[in-house]
Structure 1
Amino acid sequence: MAQNEILVERQGHIGFITLNRPQEMNTFTVPFARQLNDSLVEMEADPEIRVVVIRAAGRHFSAGINLGEFKDKTPKQYREFIRKMDEHNHTIARMKKPVIASVQGLCVANGAGLSFACDLTVAAEDARFGTTAINVGLICLGPAVPLARLVGRKKVLEMVLTGDMISAAEAERLGLVNKVVPKENLDEATLEMAQKLAAKSPLALQIGKEGIYAMQDMPYPQSLDMLGNLFASLCCTEDAEEGVRAFLQKEEPKWRGR
């Protein structure tokens, strides 16, 4: 794989990861998936980065896994192959920093799974989403995992079993997208959201993301206790003290990340 199939850029406290296989509709190969995951890990380790944006070159966000990859593998090799295709979804969920998907054009199969796995998604009006593997005799089970955390079971089954496409507007209605904008405004709207998050306390962002992910697997009372404990720990940090002080004194806070 050419080294520039995943581009990494930093602008202040925002890290940008660009899927850069436009001639192949940003489809996934093993090297491509590995470099995407490595870039996410790199962004997570960078103390200057507070928010990560995943965007795509060309007309389409991603058309999923390159179908040429589905041949000449043993069952064991397919398990390892699929693990690599899904690894970025694990990484995004573990990251302390919010990750925003910026989506245009087709966003299907593994590409849709990537968008669903991101913490937030901004989509152009021309974006179309689908778990379409059923149409080639496969099935989008990996993308179904983050999808099922966002919509109900009946809608998950409908999308995964029919492979039907949905518009950006319908994806927003379902809660799969946070904001839909004209295509020419996609970069601007994504940057605006990223800058809004980057201006917040990085510790508060981290604790908020950690708590909301963790509570999904807990009963209601335990969720309340766990999130209360996380909030109490945040209250003891320098950033919390700085935020309250700055608000009361009508100043801009200076976050230290501790």
Structure 2
Amino acid sequence: MSPYQAWREQSDLFERYQATQPTKDRRYFKTPFWASFVATPDRGTLFVGLFAVELAKERIAEFVCPLTARIIAAKSVDLYRTRALDSFAAYAGKLLIDWGPGTRSWAQYADRRDKQVVELRRDEAELPYPGHTAFLCQLSQVEALPGGWRAVLANARGVYLLTCPRSREQYVGAAFAQGGFLARWTQHALISGDAIAFRSRNPEDYRASILEVAGSLATDDDIMRMELRWKEKLQSREMGLNRN
């Protein structure tokens, strides 16, 4: 589960998650207030609240991360008491900013880095699905997509593309079983795919997009022929991870 999904669906889980921060970054977090932001499925930076903060305990014992279920090593994390403030609460879920070029600097000092406001929405609402041709998502974030997006993807079948910008690899696949694109990508993310060439890859490295959507009357054989055409067009056997 992503921080965005936790904030939307289980706010208590989100606050438990943000209350634990790396000891090595205490210089960032041992402050009176935190302005919290989460990454949206379309790569925006969304404001979700202003919190009063107090360091509660240093170097806490080993625990399981509430979002990732990973075991966090003992003495590597500090625990904070956080309390959501009414100040700026009206902007939570509505204000998007440009995080700036330091995308890897996920903790920053507010008084040193001004942020440009990108959008101020009238209402807090789920982002509209961008359409099949414009859809792009990190494979590891499929489970964190908004509910409406997941429903659309679960009811669509066809041919998709997975790409890795780091290794410049690509994989063409077909979704024709129950659950559509959503079920297929979830399978890839959980077991690194059923293709032998995928087994050693990290799903966080891959981005998913849709090449072609099958019509409602298309058979599994029709979709398989579509998949073969795209493998030929993109040469994903010669320059990718497809092996058949």
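Numerical summary
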| quantity | calculated |
| --- | --- |
| Which of 1, 2 leads on Kirkwood radius over Cα pairs in Å, largest value | 2 |
| Read-out Cα extents along the principal axes in Å, for residues 39-94 alone, computed value 43, 29, 14, structure in 1, 2 | 1 |
| Ranking 1, 2 by distance in nm of label points 7 Å out along Cα→Cβ at positions 63 and 135, the structure that comes out highest | 2 |
| Label whose coordinates, when distance in nm of label points 7 Å out along Cα→Cβ at positions 31 and 111 is calculated, return 0.9 (choices 1, 2) | 2 |
| Structure responsible for -15000, with helix-only ellipticity at 222 nm (-39500 (n - 2.57) for each DSSP H run of 4 or more, over all residues; to 500) calculated and labels 1, 2 on offer | 1 |
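A short reminder: the numbers here are calculations on the coordinates, not readings from a lab. All figures in this text were calculated on a predicted structure; none of them were measured in a lab. Cβ atoms are built from the backbone, for glycine too; each structure is taken alone.
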